[in-house]
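**Q** These notes open a run of structures that come right after.
Nothing in this text is a laboratory measurement; each read-out follows from the coordinates by a stated rule. Just so you know, these numbers come straight off a predicted model, no measurement behind them.
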Structure P
Amino acid sequence: MLVRLSSKGQLVIPKSVRQELGLEPGDQLHMGVEDDRLVLEPVVHSAIDRLYARYSGHDLLADLEGEHREEIDREQSHRS
């Protein structure tokens, strides 16, 4: 597969390659040179790291507390 280096030194990883490797915007890659070859390797994060990244910016505790309050309210309304 032929790709072209832009004037800013950027490469586009073709969609088919991104899909095959499961790459998404924001993913990190290690880059190196081996035997005069450019080598890119996706950075593999642990499942915990992926969860933290996926839910960053969310207040999970507040969400759980809200759900709990709703359950209590529903139970109380059923008892009345």
Structure Q
Amino acid sequence: MDTKLTIKLDSDVIKRAKRYAQLRRTSLSRLIESYLDSVTKNEPDDIEITPLVKSLSGVITLPEDFDYKKERTDYLIKKYS
């Protein structure tokens, strides 16, 4: 069942969105509906791990106390010094 919805948006955004929809031969309503549908779908909590990612699992062994944030910071400091 379709229901009317009134929203307030910046006029420049509306112009660009209408043009975007027109170029894709769809209506602005359909475009907004598709977007809202995609961001509100109930997705499973478990993300499927692809075979490639599974094959990379366990390639690196790091110490329990490894501080990746510190290592990244040190790397960036060195890189941009």
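**Q** Thinking of P, Q, which structure, once helix-only ellipticity at 222 nm (-39500 (n - 2.57) for each DSSP H run of 4 or more, over all residues; to 500) is computed, gives back -16500? Walk me through the intermediate numbers first.
**A** Working: P: -13500; Q: -16500.
Derived from Q, not from the others.
**Q** Consider the structures P, Q: one of them gives -0.55, -0.70, -1.26, -1.30 for log10 I(q)/I(0) by the Debye sum over Cα atoms at q = 0.11, 0.14, 0.25, 0.26 Å⁻¹ as calculated from the coordinates. Say which.
**A** Numbers: P: -0.55, -0.70, -1.26, -1.30; Q: -0.72, -0.80, -1.28, -1.30.
Among P, Q, the structure yielding -0.55, -0.70, -1.26, -1.30 for log10 I(q)/I(0) by the Debye sum over Cα atoms at q = 0.11, 0.14, 0.25, 0.26 Å⁻¹ is P.
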